[in-house]
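Several structures are given next for inspection.
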Structure I
């Protein structure tokens, strides 16, 4: 059986090549509008991630309204294509409307005296999946449709941080970061992740976001900010897996995780990227 290092040495280049290929096709606007292909992929990842989340949580004994959650996620990711994303305003309406449409029936159902404890858990478990998985992917779709190179920049910063954490952690890691959440993560790996993200942010600034008013110092600050959210999202997903008693969120790559394991670094990063990029380009 291949070792973890062997699998990752194949997986990481394959993932980067896939990202580059999708970006090339999308940037050429072969299907009429730049960003549609990438936004569609993020939408599928959002729906698949919600499915994995629901299955993982229910297998761990937590209440999740899986069917309503999947329906809300599918509607949200489909609605991403209905807006221009030039000025972020109406684009935020689906987030609020679908969140309330998902929460309100669960809250009303929970009012029964015999359903209160289970109902509260059902509300919390369902809404966490929608907010933690669907919201970020929807906002990531918006970045694709507004300024596709920015999304590639963000993804490479995040994935570069993942690679840096793994490489530096294996080479130099000794002090555990948060062992009760993720035993494999080290302090040295966390600093390696930060360094890789900042280097990528600065190195690719002139190539991907040269039309944004962003200095080298600003790009470095963006790398720090996005890396912090990248590592936090990774740790939160690790916490969910620890609480549900599973090693991986799914079986996309047997022994090396599912969709959520591949996209966890974007789950808090994408909302932060939307806020930051909207601020610097406004």
Structure II
């Protein structure tokens, strides 16, 4: 399968490309910085196109060289969830690109969403729940999803909305929780400042996130919102403790140093019925 991946040099993108190549797919990588892309271990194994999707994307959608699937991961302005760039630039720019892709004949889109589309809803978050985003980022992603659903009424195509929860692993943003913890451990600090850590979240290793993307493209009948999550809640404090044990570190955790984020509820985790249906050992065995 020929798969185009946008945002290939990002945290998720670099791992998705590796997973797709391992599964035998042909990959067309798209990102704004070829120098950064050339530093990736898979650079020589893909067709790379340097492109800013918000400037010009026509070169990506030439007749005769269209991909079978586009996995759309590119999105700037993170991790600032309140920046107006999400609605002022990203939303219209991404919608223009994805609409053009569908109109040019691309039959299958997989687009990264966010658990922030749910807003301040507590507890188990199901794939069929109504969304109530409270951040500019969550609103923009939610609006993009709804717009793409309307587009399907005019031109039918496969739309898989991979709603991402929390992720960790190699290449994560240096300001993310576990990246900061790793930095503190590596620097030999004796203390690590954090919130109280009682909030419940849903975390997946980035390798599992990438594997989920490679699984869904083989199941075009699994459409709509797909929660990309573990389905298992864990407290932030427990997550940090587990990571310290993994690193063999006895760094002191200073709880309560930071307040809780005001854009998230205290407890939420995802329900992943669609992924479980297609990613079970039985489902994978039936594909072979």
Structure III
């Protein structure tokens, strides 16, 4: 069966989008590993299905490279908003998109030529209760909690942005061997649903440097929910403040996170890479 697709990226976090508003996509769990393969497939960090919703203007399903289904992805949802607008599916500067983590409200921002080049997303309130992240540690919040990973002790701050995150602050993130360390965090027995792990260097009160290991995808150039979780964790640890714009520098670009007591806003770029057609078996 022939399908058209669009490759899009936000801060280097790239996804393959399929318009499923009028017909269902066959077996996305089986297809995602092949489609995201960068040598034998299209290549990407995930597959996104754009589906109809009776609660919002569209519904986003996302599948990781290991065939697992994700609940939420900040970079993907920004790209999806641009896709909906550019393809005249939702021709509005404000829109709502439903996800497994709930309905998100998005604000589309145009550049000088009128093209949608960035999107601000209301990501909702961060969750810090351990049982809702989930993480199997006692207490009302896990802030700089001790955990042994491999041969070393780390301090983690746990946050959910609709998906679980463990944030680790350290002096140097550039030299980390994430291929070795990332899977140890992802599949640590304290995280029953696995975990995304952000390794953060605090540059100043309004700037963070981040590398991320995403569950199901490995190290990626950016993670929107991870940037949000890291900004929240930085506030909880006293490195940053509520109400400030916090710039998160990632290998693929920059995201601006604004945290209030009620919600978390994320602003970042989105770009179409190319269109294509593929025969999906």
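Data table
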quantity	calculated
Origin of the value 1.7, where distance in nm of label points 7 Å out along Cα→Cβ at positions 116 and 268 was derived from one of I, II, III	III
Given 58, 44, 42 for Cα extents along the principal axes in Å, calculated: source structure among I, II, III	II
Distance in nm of label points 7 Å out along Cα→Cβ at positions 44 and 84 - structure with the largest value, from I, II, III	II
Read-out distance in nm of label points 7 Å out along Cα→Cβ at positions 108 and 204, computed value 3.5, structure in I, II, III	III
If helix-only ellipticity at 222 nm (-39500 (n - 2.57) for each DSSP H run of 4 or more, over all residues; to 500) is computed and equals -23500, the structure in I, II, III	I
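Coordinate-derived values only; no laboratory data. Note that this is a predicted model, so its numbers are computed, not measured. Cβ atoms are built from the backbone, for glycine too; each structure is taken alone.
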